[in-house]
Each structure stands twice: as structure tokens, then as C-alpha cells.
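**Q** Below you'll find a set of structures to go through.
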Structure 1
Amino acid sequence: MTDDHLNKEIAPAYYTLKILSGKWNLSILTVLCRNKIIRYNELKRQVIGITGTMLNQSLKELIEYGIVQRVQYNEVPPKVEYSLTEVGLELIPIYEQLELWGEKNLERKKAIKSIHTK
């Protein structure tokens, strides 16, 4: 198998992990998975530790990937809502599987560590 062939095989997984691995993307996606529609300030409150600049930058990136949609209403004061797109909703089962895998392997790591520290 050539490197080029291997690169073509892993490209889809790499693309998915690239989206999920943005510094704040996973936290933002977690909040959006729990809330069908959420306004900017509520999203910022729920993503603990994120600055407004980073939230804007991360949301812009997720919108460009087609994962998140932004709806702005022409009201005073301005009203902006964020939600997952159909493509973003397809990530939910992947995210849930990653979470399950992580939980299972964190337990294994703790068990191994406790054996080695005795």
C-alpha cells in the first residue's frame, strides 16, 4: 500500500477529527447537541471559559464546515440563534460513540494505574 493510497483512506476520518478537534468546537457542539436552538449569549454562558472572540471564530469555522447554522432576525435588539444543520445532526451519533469510547478507556486507564501504584 502506497502512502498516497493510505492518505486517501484516512482523509475522511482526518477531516472529521479536524472539525471536532478545534480548541472549542467539541464544547460548542456539545451545547448545541443539548439545545435544538440557542442564542449567542446563552451559548457563551454554557461554554465555560470561552471568550467572545473565540466563540465568534469557532462558530464561523463551524458554519463554514456546514455543521452549524446562524439565523439573524431583524429586530431591535438584534436576535441571533444557532443550531446544528442536518450535517451537524449527523455528527451526534459519532460524538456519542467517541464519548462512550472515552469513558470506557478512562476507566481502563484508572484501573491500570491503580494496579501499578500498589
Structure 2
Amino acid sequence: MNWAKILFLSGKAYKMTGEDQVLLDDFKAKLRLLMKRHNSLKDEKLVLLSKLEDLENTIADLKSENEQLVKKYEDLKVAKVLSVGDDEKKQVKQRINKIVREIDKCIAQLNV
């Protein structure tokens, strides 16, 4: 009698049939495949987590760069407004002089 083919359940010995052996071998093969797939998925998970971390860092860097560029753009808009050409400087100076004269007239009228 082959002792390897005797199954002990609840303290009783059962002799395995050929069909039982086929089922057990099939179960073992499926279990090995399942364990292999599990290990493969664990490795894939580690790779994906690493990629996720890299992408999150890239997003943070891009957000920071975007904020800097927006600030720089706003500064450039202000600088453009402040930088005027010679013709524009003359026009602005004439406007300021005209406004000052009008204010002087108003003050003179108030003093009368």
C-alpha cells in the first residue's frame, strides 16, 4: 500500500482514488498559478506606486512652475504699462500739466 496516497481526515484514514489524485494535482497546479499571479501582481503594484509617486512629484513641480510663470506674466503686464515711449511720455506730461492747471483754477476760485 502506498502511504503517500492515504488521506487523513478527522483522525480517520481514507485511501485516495485515482480521481482524487487527479483533482489534488489539478488543485496544486491551480494554486501554484495563483501564487505566481499574486507575486506578479505584487511586483506590478510596486512599479505602479513608483510611477505614481514620480507623476505626483512632476505635477507638484509643474504647479510651482505655473505659479511662477503667472507671477512673472503679471509683473510683465505691470512693467509694460509703466514703460511708455517718448510720444506717450509727452502726452502724459501734457495731461498732468492740464490737470494741474485745472486744479489751480479750482483753488483760485475757492479763494475768491
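**Q** Among 1, 2, considering only distance in nm of label points 7 Å out along Cα→Cβ at positions 54 and 86, which has the greatest calculated value?
**A** 2
**Q** Supply the structure label, taken from 1, 2, corresponding to FRET efficiency 1/(1 + (r/R0)^6) of positions 46 and 62 (r between Cβ atoms, R0 = 25 Å, to 0.05) with the calculated value 0.50.
**A** The value was obtained from structure 2.
**Q** When you work out volume of the Cα convex hull per residue in Å³ for each of the structures 1, 2, which one comes out largest?
**A** Answer by largest value of volume of the Cα convex hull per residue in Å³: 2.
**Q** Moving on to the next point. Of the structures labelled 1, 2, which one yields -30500 when helix-only ellipticity at 222 nm (-39500 (n - 2.57) for each DSSP H run of 4 or more, over all residues; to 500) is computed from its coordinates?
**A** Comparing all candidates, it corresponds to 2.
**Q** If distance in nm of label points 7 Å out along Cα→Cβ at positions 22 and 38 comes out at 2.8 when worked out from the coordinates, which of 1, 2 was used?
**A** Source structure: 2.
Just so you know, all these numbers are worked out from the coordinates, no wet-lab data involved. All values derive from a computational prediction rather than experimental measurement. Cβ atoms are built from the backbone, for glycine too; each structure is taken alone.
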